[in-house]
Structure P
Amino acid sequence: MTDVAKPVDIAKFAEILDEAVRDRRAIGRLTDVAPFDVETAYEIQRAVIARREKRGERRIGVKMGFTSRAKMVQMGVDDLIWGLLTDAMLVETDVDTGTLIHPRIEPEIVFRIEPGGGHKVAVGYEILDSRYEGFKFTLPDVVADNASAAGFGFGPWHDPRDVANVGLIVEIDGRVAQTGSSAAILGDPVRSLRAAERLARTAGTPLRPGDIVLAGAATAAIPLPKGAHVRVTGAGLGAVEVTTR
């Protein structure tokens with residue numbers, strides 16, 4: 001007898017993920033309940049964000065994932081993945097780790113779309129928080145979970161410049177916790193920006209002036225401890241700081 005695939009209830013899966021965020025509760029992989037493909041995963045992702053928008057959040061940009069060739073090969077994909085950013089994810093000065101399941105942080109190169117199609121650039125960070133138990137997931141699972149997006153911040157904006165090999169340092173409580181180069185982001189973060197513009201157009205939601213693009217991880221993400229002071233520095237781009245509680 002041939003197994004029949006279970007139908008995917010997009011609204012139900014979106015509700016499960018949304019409530020996992022709100023309740024700070026890790027869940028099992030959705031693909032273990034009913035397998036689905038990446039296209040369906042993006043439908044679930046959009047449904048999750050739609051729920052947040054109904055509560056008053058506003059979409060303000062995108063984050064890029066799998067921006068290293070090694071990660072693409074590891075996950076068996078030939079393109080980047082992306083998630084959606086809302087204004088509620090923007091961290092001003094501090095973040096409550098008690099609202100997250102297993103928070104991590106990574107340094108970023110951040111772009112802001114300007115009128116006329118140009119951009120500004122800044123050093124920044126992304127806070128990640130997979131809603132899945134053990135931070136383990138399949139490709140469709142992580143896409144549905146908005147590419148593990150939880151929060152982000154950035155430093156002062158700069159006019160466009162060469163950011164193909166910007167040295168990045170992450171310090172926690174004054175101690176160096178991670179170092180890397182923006183070259184890890186597709187060889188040049190601008191390539192990630194162009195990919196974000198392409199994917200957004202294809203999805204029918206082109207980037208608008210003021211939108212933020214997180215270009216992708218320049219280093220491996222590291223655990224974000226409670227009661228810490230984190231400083232991310234980018235050579236020539238200044239620094240951005242955040243405290244946790």
Structure Q
Amino acid sequence: MRPIDVATDAVFQWIDAHLPETPSRILEIGCGTGELAARLMQAGHNVIAIDSSEDCIRQARDYGVDARVATWPEFEADPFDIILFTRSLHHITPLEPALDRVHDMLKPDGKVIVEEFDFRAARHTEIAWLYGALNLLRASGQLKPDADGMAANLLANKGDFATWKRPEDIHTIATILHALVERFALTINESQVFLFRYAIPLLPDDEVGHELATALLDMETRLAETGGIAQIGRWFVGQREN
């Protein structure tokens with residue numbers, strides 16, 4: 001078990017709860033290294049997964065996934081029951097044609113499922129919690145010394161909120177939501193915990209890292225349930241309207 005499995009399990013459980021009981025034909029856009037696609041496939045679904053990274057696709061194929069190097073919306077296939085964006089829609093530009101293509105490639109009763117995060121929802125409180133958790137792990141010698149990314153940058157700058165900057169080239173949640181409701185009947189708009197994900201690249205890629213990621217998820221969930229911190233993860237489900 002690895003730290004990434006904690007995040008994959010959380011996403012899979014959420015998606016699985018919102019899928020029909022019968023096996024679905026699913027397209028995952030932005031599959032990364034294929035862990036989620038593999039879980040969906042193991043659950044009996046017919047999954048095609050695409051990503052623009054050849055390296056990621058090679059790793060996804062190692063899981064037995066029907067993974068293909070492709071970009072959206074330049075992808076051709078028969079219609080799907082479910083089109084799934086896993087933290088990828090915010091990168092796709094222009095947004096409107098991309099979602100028009102989703103509508104065209106869904107079956108009449110199909111759904112689009114979008115997993116995203118609301119960068120602007122993270123206030124000083126959320127970043128202070130994340131920094132505190134990361135700093136404790138670093139002090140105990142549990143973080144990779146050569147890791148990079150947002151969490152590593154936050155550590156290097158001693159939790160300075162100014163380092164928490166949304167990249168200018170990604171869509172905001174407001175923009176994504178507006179584009180979705182213009183094209184689909186939105187049936188779900190939920191917030192979920194997300195901050196623990198930033199720690200995953202810094203954790204050891206083994207059972208210890210898995211236990212630490214599990215503990216971080218539990219800590220964040222409990223604190224969010226009491227209203228102590230905001231849930232910056234966002235989930236949307238849209239029903240295709242004929």
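Upon calculation of Cα Rg over 2.2 N^0.38 Å, for residues 99-138 alone from the atomic coordinates, which of the structures P, Q produces 2.07?
Structure Q accounts for this read-out.
Here helix-only ellipticity at 222 nm (-39500 (n - 2.57) for each DSSP H run of 4 or more, over all residues; to 500) was calculated and came to -12000; which of the structures P, Q was it taken from? Write down the numbers at each step before the final one.
On the way: P: -7500; Q: -12000.
It must be structure Q, since only it matches.
Just checking, which of P, Q has the largest value of mean count of other Cβ atoms within 10 Å over residues 51-58? Let's see the in-between values first.
On the way: P: 12.9; Q: 15.8.
Top value of mean count of other Cβ atoms within 10 Å over residues 51-58 goes to structure Q.
Read the figures in this text as sums done on the coordinates, not as results from a lab. This is a predicted model, so every value here is computed, not measured. Cβ atoms are built from the backbone, for glycine too; each structure is taken alone.
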